[in-house]
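Listed below are the structures to be examined.
Read-outs throughout are calculated quantities, based only on the coordinates presented, and are distinct from any laboratory measurement. Predicted, not measured: the structure shown is a model, and the values here were computed from it. Cβ atoms are built from the backbone, for glycine too; each structure is taken alone.
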Structure 1
Amino acid sequence: MKILFADTLYAQYMPEIRKAVAEDAEWCVASPSDPLALEQEIADADIFVGSKLPASLVAGAKALKLVVCSASGTNGIAIDALPEHVAVTNTYHHEQSISEYVMMSVVALSRGLLQADSALRQGRWRSVFYDSSRRPHHVLAGQTIGLIGLGHMGTAVAKLAKAFGMRVIATRRNAAAGEVSEAVDEVRGSDQLAWLLQEARFVVVCAPLTSETRDLLGPAQLRLIGPDGFLINVGRAEIVNEEALFQSLLTRVIAGAAVDVWYNYPDKVDGVREPSSFPFRELDNIIMTPHHSGQAEENFRARAGDIAYNIGAFLSGKSLRNTVSRK
C-alpha cells in the first residue's frame with residue numbers, strides 16, 4: 001500500500017501520523033510545487049494526501065483508492081474526475097481560529113483601527129476630542145452581523161459574535177436542515193440573501209465555493225450592504241465578484257472590507273504574486289491578509305489527527321471521518 005503525501009504544511013507531523021497509522025505501508029512525500037514528481041509518484045499510489053489534485057494528475061492515478069484532503073475546502077481536488085470507487089475525505093478544526101479573525105476584523109473595521117494607527121504615526125489624531133468633524137464609534141452590542149453560510153465556520157463566528165452582544169442572522173442552502181446554534185437569532189434559506197444584506201451591518205462570507213455561490217455577491221448585492229456596512233470574506237474569493245468588490249470599496253458603496261481569501265495565489269509556496277488584478281493595495285478601507293485566518297498551530301495538529309485517522313481507518317476497513325459527498 002503506497003501513501004503519497006503532497007502537503008508540506010504537515011511535514012512536521014509526519015512522524016506522529018505514521019505512528020498513529022501503525023500499518024506497514026510505503027510512504028512517499030512530494031512537494032505540491034513539483035508537478036513532475038507528483039505525476040511520477042501518484043502513478044502507483046493507493047492513497048493521496050493533499051489539498052490540490054488536478055484532473056491532469058487524476059488521469060495517471062491508476063491505483064488510487066482514497067483521497068484525504070488536508071483542508072476543509074475541496075475545490076482544489078478534481079472530484080468529478082475521480083472514479084466512483086475513490087473515496088474523498090476532508091478536515092476542519094479551523095473554525096475557532098477563523099472566528100477570532102472575523103471578530104478582530106469586525107472591531108478593527110468598525111473603529112477605523114488601521115486608519116487611526118496610520119494617522120497617529122503622522123501626528124494626526126483621529127479622535128472626536130481633537131477633530132470636530134469626527135463622530136463617536138458604536139459599540140458592537142446590539143448591532144447585526146449576517147453570516148452567509150452556517151457550517152463549522154459560521155457557527156463558530158455566531159458564538160463569538162453573541163458574546164459581544166450582537167444580533168446574529170444567517171442564510172444557508174436549506175434553512176430547516178440540521179440543528180442551529182442558540183447563538184443564531186434567525187436563519188433563512190439562501191433565497192433570502194437580500195434580507196441578510198439589508199439587515200446586517202457586518203456581512204461575513206463563510207460559505208464554500210460552488211456553482212451556486214460563485215459570484216454570489218455582485219454590484220447589486222454590495223449596494224444592499226450600503227455605505228455604513230462592512231464585508232468580511234473568509235470563505236472563497238470567487239464568491240464575491242472581483243471587480244464589483246474593488247469598485248464598491250473605491251467609490252465607498254460599502255464602508256470597508258476585510259479579505260483573507262484571494263483571486264490570485266503564488267504558484268510556489270515561497271513565491272510572490274499580487275492577490276488580485278485590481279489594485280486593492282491602494283485602498284485605505286480594506287484589511288488584506290494572505291489566507292492565514294485559519295493557520296493556528298492547534299488547527300494543523302488536529303487536522304493531522306484526522307489525516308492519520310482516515311488513513312488508518314481505510315487500511316483497517318473502518319468507517320471514514322468527514323466523507324465528502326459527490327452530490
Structure 2
Amino acid sequence: MTDSSAPDATPADSGESGVKARALARLQALRQALLKVLPQQEAAVDGLLATLLAGGHLLLEGPTGSGKTLLVRALAASLDAGFARLHCHPALPPAEVAGEIVTDAGSDSARLRRGALFNSLVLLEELQRAPPAILNLLDDALQGRQLSLGGRPVPLPAPFMVIATRSSGSDLPLALRDRFLAHLRLEWPAEGQELAALRQAVQQGHGDPLETATLRPLLQARDLPALQRLVAGLPVAEPVLEHAVRLIRLTREWPAFEQGAGPRAGQALLRLAQAQAFLRGGDSVTPEDVRTLLPAVLRPRLRLTPEREFEGDSLDGQILKLLGQCPAPRP
C-alpha cells in the first residue's frame with residue numbers, strides 16, 4: 001500500500017470514510033488475489049484476512065493437499081513483509097525458531113542471530129511434531145510478543161503473525177492453542193470446485209499456482225498496524241456484546257465440553273467479528289458476525305469430554321447445537 005493510501009487518519013478526521021474506503025479496496029484486491037490461487041477455499045481466505053486484521057495468530061487444520069501451506073504462501077507473496085517458513089520435526093533446534101546470542105571467534109562481543117520468529121509473518125508447518133522446547137518458547141512469543149535470549153527480553157517485530165498448521169486428528173496443548181485467535185479448518189473442495197481447479201491447472205500447464213497467479217505485494221507491513229487500529233475502532237452495540245458474553249458463558253455449563261471457554265475467548269470473538277464486519281464494508285458488528293465466527297474462536301479453546309468423543313460427537317457439531325440454544329438478539 002502506498003503512503004498516499006495508508007489508513008493513518010484518526011476517527012476525528014473528516015476524511016475517515018475515504019481512508020476506510022481506500023483500505024477496503026486494497027483488502028478486497030488482496031482477497032481476490034488469494035482466491036485466484038485457492039478459489040475453492042473462500043471461507044478460509046476470509047478467515048485468514050480477518051485474523052490478520054484483528055492482529056491475531058492463526059491455527060490451520062486440514063487433510064494433506066487441502067491448501068494450508070499454499071494459502072499462507074499466497075498471503076506472503078501478497079504482503080511486503082518479512083516471511084519465514086519452517087517445517088516442524090522432533091529434532092528442530094530452538095535456535096532456528098527463536099535465534100540465539102552468539103560470540104564471534106576471537107572476540108568478546110556478542111550479537112543476536114535472529115531466528116524465524118523475528119519475521120512479521122511466520123509459517124510453522126505440522127506444529128504438532130515440534131518438541132516441547134519449541135512449543136514452550138512459542139507460547140511465550142505468542143503471549144508476550146517477545147523472547148528471552150541471553151537472559152534478557154527481546155521484542156518481536158510489529159506487526160507479528162504466526163500461522164501454524166496441523167494435521168487432522170493431531171493435538172496440541174490446550175494452553176498453547178488458546179494463544180491462537182482462531183482455528184480454521186480447510187476441507188476437501190466440492191466436486192465442481194475440484195473440477196474447476198483441475199481445468200485451470202491444465203490450462204496453465206500445471207505450473208506453480210503462485211507463479212501462474214502472478215501475485216505481487218498489495219499491502220506493506222508498516223501499513224498493517226494502522227489498518228488494525230481502524231478495525232478495532234469499529235462500533236459494537238450493547239446487544240451484540242451481551243450476545244457474545246452469553247455464548248461464551250454457555251460453554252461453561254455445556255455438558256459435552258470438558259471445561260468452558262474463558263473471558264479471553266469473548267475478546268477474541270469480538271476482535272475477529274470487528275475484522276469480518278470491516279471486510280464486508282459494514283459500519284458496525286452484527287450478531288451474525290459473532291455467530292458465524294464462534295466455531296473458529298472456540299475450536300482452539302474447547303475439548304469434548306471423553307464420553308462424547310467415544311460416542312463419535314464432533315466439536316463443531318456441539319458448537320452448532322450451542323448456537324441453537326442461544327438465538328440472536330432481535331434487531
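Can you spot which of 1, 2 the value -14000 was calculated from, given it is helix-only ellipticity at 222 nm (-39500 (n - 2.57) for each DSSP H run of 4 or more, over all residues; to 500)?
2
Given a value of 0.35 for FRET efficiency 1/(1 + (r/R0)^6) of positions 34 and 306 (r between Cβ atoms, R0 = 35 Å, to 0.05), point me to the structure among 1, 2 it was derived from.
2
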**Prompt:** For structures 1, 2, which has the highest computed value of relative contact order in percent (Cα under 8 Å, 6 or more apart)?
**Reply:** 2
**Asked** Which one of 1, 2 has FRET efficiency 1/(1 + (r/R0)^6) of positions 98 and 186 (r between Cβ atoms, R0 = 30 Å, to 0.05), as calculated from the coordinates, equal to 0.85?
**Response** 1
**Item:** log10 I(q)/I(0) by the Debye sum over Cα atoms at q = 0.14, 0.17 Å⁻¹, for residues 130-313 alone derived as -1.09, -1.31 - corresponding label from 1, 2
**Value:** 2
**Answer label among 1, 2 for the case where Cα extents along the principal axes in Å, calculated from the coordinates, equals 71, 52, 50** = 2
